1. One of 1, 2 was used to calculate Cα extents along the principal axes in Å, giving 67, 57, 47; which?
2. Check the numbers for FRET efficiency 1/(1 + (r/R0)^6) of positions 197 and 333 (r between Cβ atoms, R0 = 35 Å, to 0.05) across 1, 2 and tell me which is largest.
3. Out of 1, 2, which one gives -12000 for helix-only ellipticity at 222 nm (-39500 (n - 2.57) for each DSSP H run of 4 or more, over all residues; to 500) as computed from the coordinates?
4. Starting from the value 22.9: which structure in 1, 2 was mean count of other Cβ atoms within 10 Å over residues 29-36 calculated from?
5. When you work out distance in nm of label points 7 Å out along Cα→Cβ at positions 173 and 229 for each of the structures 1, 2, which one comes out largest?
6. Taking relative contact order in percent (Cα under 8 Å, 6 or more apart) for each of 1, 2, which is largest?
7. To test your reading of the models, identify which of 1, 2 gives 143 for volume of the Cα convex hull per residue in Å³, for residues 205-420 alone when calculated.
8. Going by distance in nm of label points 7 Å out along Cα→Cβ at positions 21 and 325, which of structures 1, 2 comes out largest?
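Readers should treat all values here as calculations from the given coordinates under stated rules, not as data from a laboratory. This one's a predicted model, so the numbers in the text were calculated from it and none came from an experiment. Cβ atoms are built from the backbone, for glycine too; each structure is taken alone.
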Structure 1
Amino acid sequence: MADVCLSEQLTLEVDPNPNATFIWRKDGTLLPNNTNTLDISSVGYADAGTYTLEIIPDDPKVCVINGEAEITVNEVPVPEPQELRQCDLGPDDPNDGLTTINLLQISENENFEYTFYKTRQDAVDGNPIPNPERYENTTPFSESLVYQVTNQVGCGGLSTLHLTITSTIVENDPPLFFYGCDNNPLDDIEEGIFDLSTFVLEGYENSEVNFYANLEDASLEINPLDAQYTSTEASIFARIENNNQCETVKQINLVVNPTPSFEFPDQFIRCTDGPELRINAPEGFDLYRWWKIEEETTTLYAEGASASFSDPGNYRLEVGTEFGVNQCYGGEDFTILPSNRATITDIEITDFSKNNTVSISVEGDGDYLFSLDGVNYQEEAFFEGVDPGFISVFVQDNNGCGVTEEEISVLGYPSFFTPNGDAVNDSWKIIGVSENIASNSFITIYDRFGKLIKQMTMTSGWNGLSEAGQQLPADSYWFVAEFEQGRTHKGFFALKR
């Protein structure tokens, strides 16, 4: 492996052997040379590549010898005279023409090494300027130095660097202000993010502008501030350049305005079977914006201190305070959830039993509670121990969207009756039936021996008389209830005198 510079001549040579055959190749291509020496530059092959040599002795008993050389050709830097104009921003007299200069500003190629000298003799003697990033000129306003540029293998050259120092007063008249908003209104630190890339200095739109936290950094062009700069209230400095030459420096005053904060519910309920939901923002702010959030898209929904909503979803409220030309917004996200009155899809009733039950099935977006009296509600949609009769089922939306009501009938019958004319239990009939529910249903009553006693409609009552109008004795009787839907129920009851 060999590294050479473009200006160098390179010769590849092996021990002479007048009776051997020498075969040279570059990157596998045969070269017109048959000697033990290859002058690369003289034959036009002064470029990078893999050079191989095959030596074939005249004695066939001697092994062939193979060699290889990898040549890397490096660009030789040719430095040109340069001028560096520096603003006098020193901590002492800004008019004395003496300041601190970062000579490495001219280091345009990061693959080359730049070395600076006071004179050419210093370059010959190997006496470089020790700290080129903080060079202090000794000749006011104008000074010439020597600099050297070399590549990785030390090839390079010398040239001159002329320094011009201009007296500079940091401009702050009229004052320049850049406004930001407090990142976190809930802590005790007023600190904002300033997008310096958006700050345009009027009259310098075509110049190169960099920002620095202090004058020393601005003078030496070190530690430039990021475009997204986080800071409390402070002063920073903009260095304006043209073709890498300092024109002027301006002071910029960073102002952090408070960001409004407020308390706001994170959830609202929209009754989808009712009117639109109207939401009022907290009072006391200058600006109001409502945003709709859908996946990764946020779009402006409304402006003003209140807004109406018809669609459930995710939203954001921003409130703003105006500080002259600056506006600061604080925001809170919230969700609108759908709710509505329940739709009763099915009511399953188990009746004619010692433990009647009612199970209610519903559909809807709400959070529902269930009741059989409209007063006492429960989360479960299942009720046990239900008395027979006509009952209203109530389903209440716990979010306040209303109550759904439906009347049901739980069928049953008394276990005895006393037809003695005292107007108490004087007749026996099925409980929970009406003309609408069982108009075409019938009951057949038998005595304990299976003799037919009475057949009547479901809504009729039996007074304890036979078909001939005679009083039947106190005894046990049984019945068959046949409903028009095909349902049949059998049971026993007692007649007491």
Structure 2
Amino acid sequence: MRILLISPATPHTFWSFSHVLPLIRRKAAFPPLGLITVAAMLPPDWPLELVDLNLADATDEQIARADCIFISGMIVHAASAEQVIARCRAAGKTIVAGGPLFTTGFERFDEVDAFVLGEAESVMEQVIADLQSGSLRRFYQSEARPDLAATPLPRWDLLQINQYATMPVQFSRGCPFDCEFCDITAMYGRLSRVKSPPQMIAELESLLAAGWKGPVFIVDDNFIGNRARAKEFLAALIDWQQRRRVRIHFTTEASLNLVDHPELLDLMVRAGFKRVFVGIESPSDESLAECSKIQNRRRDLVGAVRTIHQAGMEVMGGFIVGFDSDRPHIFELQHRFIQEAGVVTAMVGLLTALPGTRLFTRLTHEKRIIGHSTGNNLDASLNFIPALDRQVLVQGYRRLVKDLYAPRTYYRRIATFLQDYRPSGPPVHVRFCEVMAFVRSMWTMGIVARGRRQFWLFLARVALFHRKAFAEAMGLAIIGYHFRKVAASL
């Protein structure tokens, strides 16, 4: 059976990096890890073809020769998914859909023949059998959460690997915390299931064998959800890199209680972790209590961020405005905290009620849900009735984001970060594409774009006082151009 796997197009969002990808001559930030993992579960004699709509559109010929279409995406991909589904249905194709978009919103897609709800490992055998017999069911979902030992190596060979900025791998699923607005526990549970160190090393080996030489994003929603197993993996990762004489730079996501475990923090830095995304959410303890963000409460949040910076990792922070507890001064509080802590990459979004979350359930009971989430928490849309006046909330949010990414404010934040940052290990290996990105950025940000004077002053300051972190500083300056463009569109 010939399968065409389609990954929908990502709109201009905070994490799309679409405004700076041309500087490094790449077409997309990340490939569709879910699809290439599912592809590895299909029979080896089935002809497979992958189309990532972020790279190129699917041709009529590709759709015509497929016996079945597999599509996967997140909520932010809804518009693109609807278009490609309509096109494949018009061509008379059988469509199987999975991933977060369809797991929590399948009722929006009547034209899909079958849905894989939740994780695929436990149900793909039945999907394959039913495809072969022509008896495809409407829904496939396992009551048990799969052991990740059953997850195969992703099919890297299906990718145009050099068209991406970063490669993703996954170590764990699930999170022990239960924040009210988060859908991770609804999809993956509160028990953090992990892959074994040998399984992870084999995955990284396969990535190197595929020709990848760049950074790797460990896409876990909470890398330290199982601290003991994370330490085991990190120790094996350090040993493997030493034996193989390779140095990979990693990014991941983790909860802020990472600062309570110095040994774990040290292992991450020694293993090559350069950035960690942390859901800080709010400097308001009232708001943290409201959303059950217990791991962030009653602690010095600025001090926690600085601890991670001083260890040698950059904190990328997630922030939310729009909690019922928020008052009109929340925008000033957020701005002051982000600048003081030096959280350069600060993703500030309006609160969104995602399907399957406790927040969605509560607001449904309160009759406050007014629409679907777009999955893009930077588009200034609300899918619920907020406690704070809607106009005050949206206008305050827009002002906050625009000011955070104004050149003067942004470069000051990088300077604050560099004061605390203690780069460790060997210098960052700079690839040729990154050197060329730096050259192009000097033209874009130093000659063409607004904030030219601030850019040159920033560059001089880094050259004089932070030469050891020059590569990191310029990387932040370059991605800041993307954030500025996104903020300007609000």
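1. Numbers: 1: 152, 89, 30; 2: 67, 57, 47.
Derived from the structure labelled 2.
2. 1
3. On the way: 1: -500; 2: -12000.
The value was obtained from structure 2.
4. 2
5. Numbers: 1: 2.3; 2: 1.2.
Greatest value across 1, 2: structure 1.
6. Working: 1: 7; 2: 13.
Largest value of relative contact order in percent (Cα under 8 Å, 6 or more apart): 2.
7. 2
8. On the way: 1: 8.5; 2: 3.8.
Structure 1 gives the largest value of distance in nm of label points 7 Å out along Cα→Cβ at positions 21 and 325 among 1, 2.
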